[in-house]
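Each structure below is given as structure tokens.
Where a number appears in this text, it was derived from the coordinates with a stated rule and is not lab data. On a predicted model such as this, the values are computed, not experimentally measured, just so you know. Cβ atoms are built from the backbone, for glycine too; each structure is taken alone.
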Structure 1
Amino acid sequence: MKRIAIGCDHRGLALKELIMPFLQNAGHSHQDFGCYSTEPVDYPDIAQKVGEAVASGNFDQGILICNTGIGISIAANKIKGVMAALCCDVFAAQRSRQHNDANVLCLRGEDIDIKSALEIVKTFLATDFEGGRHLRRVNKIRALEGDSQE
């Protein structure tokens, strides 16, 4: 069971509301960091809340959703300790974990097939980091933010 921090902007609300019961049914716990309605909000605020929750170690992983997934992933990656990956298919979700040790999954909230979105979430949460040769590369990324693990 993993502890998942989840959040979205107003354009990702519908998908977030489908993902949360999916997480529960899969045995994961989650905390919803907003937003809670279709009233417009600024996605960097949500990215900061979820990103800081994951970076603090209080949550194992995070999920963020905005219209395209792009803005919220850019914002999340500004937080030290966050490795956010925008994943539009299962292969990207798998590789983001195996090779990049991503800890925050970003999704587009609109124009995405629900079944595909849930498969992406399932794959992201079920896939482990391979380490090995990938650890050297991940440490180089971490060093860019001044947090090398070598």
Structure 2
Amino acid sequence: MARPTRSTRADYRHMTPITTRWCDNDVFAHVNNVVYYQWFDTAVTGYLLATNALDPLHSPVITLVVETRCSYFESTSFPDIIEVGIAIQKLGTSSMTYQIGIFKQGQDVAIAQGYLIHVAVERATQTPTPIPAHMRAVLEAIQI
């Protein structure tokens, strides 16, 4: 598999700042790889909450992660502030693919990047369902 070209801030439609925590560092004194996936989820879910596209406790339709991937280019560590860029790469009937980039504050080139695929499901049955109209509009606003 070919190594992806590093993305820039211009490749994303929404940015979320996140402060690293002391506990994010591993024994090698940098943020552990699994924390990047937490940042992916935090940025995506934060965007859905901020735009009222999702109420995690009451929405009849919720989103579940079905696939994710991350490529790493540089490390970061506490107490860095990072910014997570998101954009919709593909919007289907019930699925959405987020393009995600991790940036050190003030830098234009991603230190890590990847994607996260959500599927909209009925809360009660956990079966795929079409993306609700309001959520679709919110996702279209950050589609590339």
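Given a value of 5.5 for mean projected area of the Cα convex hull in nm², for residues 41-96 alone, calculated from one of 1, 2, which structure does it belong to? Source structure for this number: 2.
I have 1.8 for distance in nm of label points 7 Å out along Cα→Cβ at positions 1 and 25, calculated from one of the structures 1, 2. Which structure is it? Walk me through the numbers before you get to the answer.
Details: 1: 1.8; 2: 3.0.
Considering all the candidates, the number was obtained from 1.
Check the numbers for mean count of other Cβ atoms within 10 Å over residues 33-40 across 1, 2 and tell me which is largest.
Numbers: 1: 14.0; 2: 17.4.
Structure 2 gives the largest value of mean count of other Cβ atoms within 10 Å over residues 33-40 among 1, 2.
Computing relative contact order in percent (Cα under 8 Å, 6 or more apart) across structures 1, 2 gives 22 for structure 1. Source structure of the calculated read-out (log10 I(q)/I(0) by the Debye sum over Cα atoms at q = 0.12, 0.17 Å⁻¹, -0.43, -0.88) within 1, 2: 1.
Comparison across structures 1, 2 (criterion: FRET efficiency 1/(1 + (r/R0)^6) of positions 9 and 121 (r between Cβ atoms, R0 = 25 Å, to 0.05)) gives the highest value for 1.
I have -13500 for helix-only ellipticity at 222 nm (-39500 (n - 2.57) for each DSSP H run of 4 or more, over all residues; to 500), calculated from one of the structures 1, 2. Which structure is it? This figure was derived from 1.
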